[in-house]
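Structures given as structure tokens follow.
Computed from the coordinates by the stated procedures, all read-outs in this text should not be read as laboratory data. Remember, predicted model here, so these are calculated numbers, not experimental data. Cβ atoms are built from the backbone, for glycine too; each structure is taken alone.
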Structure P
Amino acid sequence: MNCEFMIASTPLPPYMPLPKAMLRLPVSNTAKVMYARLLDEILTRGTEDSNGILFIRFPVMEIAAALSRSPQTCKRSLNELEQAGMIMRVRQGIGEVSHIYILLPKEDAAHE
């Protein structure tokens, strides 16, 4: 990888958002990186539901490829994020990809 030092005028490369509150959550590092990737995905390809709330359809195999992790690891991380209240998955019909809603930590949670 070709790297260089950063100076004040250096433009940032493309990046993914990660709320600071995520750093304190008792979830794996893979789940934290996955959350940032899901946020990036919803910002670029999110679809509005009938209430105007954004969701994404992101199959586990695609998530695994995007994160260079196994599908089983990704399923485990999705479960961690769901149990931590950071995502909500709404299952669709049999064989259909779930809708994933991304939940954002409240501002006061970031200052605890």
Structure Q
Amino acid sequence: MVVDCFSKPQIRPEEYLLACGDGNNRLVGLTWNTWGPHTATATGTDMVNDCRPYCAAGRFRPYPVTVTLSHPQPWPDHPGTQRFSTIRLLYTDTAPSPVPKDVTYKLVYEPPPTPTP
């Protein structure tokens, strides 16, 4: 599985939010070619806000992309559950500036710890 920005498990999501803080980058139209215990691959579109002249006034622009999820690791606080910890985006045309055409990110969406009294 892959964990989203809200710490919810997802299997073969059609959409996946990459920019959890501001929502300015989202994968949409994901079509999963493979979904296995070690890797998953999909094609889709990366919708990226160009933030011109600033993000609130920017336009979302589409970038065709191949997505690979990999490196499953244990999901803390969910014994026996593995989650993908890496996402690779390979842009099949142009990439949003200044992002390289082939980029890998860690997926480390963890809720903040619960405060103790």
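What to note about this one:
- Across the set P, Q, relative contact order in percent (Cα under 8 Å, 6 or more apart) reaches its highest value in structure P.
- Top of P, Q by Cα Rg over 2.2 N^0.38 Å, largest first: P
- Entry that produces 0 once helix-only ellipticity at 222 nm (-39500 (n - 2.57) for each DSSP H run of 4 or more, over all residues; to 500) is calculated, selected from P, Q: Q
- Computed over structures P, Q, distance in nm of label points 7 Å out along Cα→Cβ at positions 8 and 88 reaches its largest value in P.
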